[in-house]
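**Q** Dropping the structures in below, format is structure tokens.
None of the figures in this text is laboratory data; all of them are computed from the coordinates on show. This one's a predicted model, so the numbers in the text were calculated from it and none came from an experiment.
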Structure I
Amino acid sequence: MRSPKLLAAILCLAGALGLDAAPTALKVGDAMPDFTKFKLEGKLPDTLKGKVVLLDFWASWCDPCKESFPVMEEFQKQYGPRGLVVIAINEDENRKDMEDFLKKNAVTFTVVRDAGQKLVDQVQIPTMPGSFIIDQEGRVRFVHAGYRGAETKKKYQEEIESLLKK
């Protein structure tokens, strides 16, 4: 039996180092998952139709995740009025860990928790954080494994802007 915390720590480290542990099940061209099938804790937006979505999988103990959170908040504020929706899917085993993190890192974007790890298992996040940028038609257009500071931020920005121009 694998230790979920050990596996998660390895994925986080792999993301920080820029290593892809395994290919993602969710890839460019795929449809965004139907979130209603996964019993996520929290409130999702009523509709994502016609929106660009930055879908990010994270955990409170993951250092690259901590670094990416302010960037996603910046993007939500900057691009939200133009049609971007940031959704962060938390993978913490303990809800309190997520809540404590959010008290220290307040955000305006949507945060939900995948307590049963059902969505995480289907998507097969290769590293932490794992992010997907989804177009207005609900298709994955860009995939990011890990977060590498300014380099990743710049890629996010270019990709989001390219989709919002359409």
Structure II
Amino acid sequence: MGGPTHLAVGLLKKPHGVKGDALIYPVTDEPETVFAAGRRLVVLDKEGRVTGRELVIERSRAYHRAWLLHFEGIDVREGLAELRERQLAIPFEEARPLDPDEFYMHELVGLRVATVGGAAVGQVAEVIEAPQGWLLDVAGPERRHLIPFTRAVVERVDRAARLVVIAPPAGLLEI
């Protein structure tokens, strides 16, 4: 079985106003491109599988840290009720090609984790989105570690070597 076919680009949080606009939290660093008028977005179920439902963006605009999208054919807030807390996605082939030092979060699962000095820590079992930021759930030989996915801790991600190199602060791996 291959990897995912679609890339999540936003989370539909709730209706906004009474005329069918939706508040979207982007999970892309290019929301102005991804949320352009005419773009088709696929709705994912709670497990991240494609539901078969598509939404076409009629208009969009930035709104604080989120985006407001209006979809074709949805002109009342009730039309969005079943879509609350659902991820919206695009097919991978519509995503821009990644630069050599870029990666998708799902690609981190299964990568080996080692310290800058080369000490093995474990393997990424899961990537967790927490209120304070992303965490790597790393399964080590004797315990699991939650590693903050920040520039201060993660030195580099080497896709080719399937390796995440970390510089953990004192005591992090003992927690």
Structure III
Amino acid sequence: MITIVSGLPRSGTSLMMKMLEAGGIAALTDEVRSADIDNPKGYYEFERVKQLPNDTTWLPEAEGKAVKMVSTLLYDLPSDRQYKVIFMRRAMPEILASQTKMLLRRNKDMIVNDSEMKELFEGHLKNITAWLQQQTHLKTLEIWYNDIMKQPAVAAQKIKDFLGIDLDIKNMMNSVDESLYRNKL
């Protein structure tokens, strides 16, 4: 089994990777993108994921591990394997606030149009959610970032039940750093 952590940008995918790692699942990362002010605990990215569908040679390396990918790449996963997808959700105003802050930090002259970004994100969520429901090679669990922040034990148990493996719930809970919940509604 390959565990995929996906969702919109700034939806909590790095937090979920941290939780899974704390629970006992190895994270497939390359540490090319280092921690910064926007993700002080790290991004948990694996650059080769971005080469889908042209490069799938890394998939055997992902077996038994968790790998993070942007949700648009889910379409490109080969259907000859089984995946369990933890799809992160977050209140849209929080995603937009976090994304805008990150983009402006990287390029102070950038103009960010929240209404355009919201429309794009919501349209993508509608399409990917409908598509995921039709896929037999992808089993999906939606987890809300906001719920993790309120009740990490409940979220950790849902993840354990979904994956069907023994995870360290206490370590998963302890990996949630509430001080990083900086863009609250």
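**Q** Out of I, II, III, choose the structure whose coordinates give relative contact order in percent (Cα under 8 Å, 6 or more apart) equal to 30 when calculated.
**A** Value 30 for relative contact order in percent (Cα under 8 Å, 6 or more apart) corresponds to III out of I, II, III.
**Q** For log10 I(q)/I(0) by the Debye sum over Cα atoms at q = 0.08, 0.13 Å⁻¹, the calculated result is -0.31, -0.74, so let me know which of I, II, III that is.
**A** Traced to structure II.
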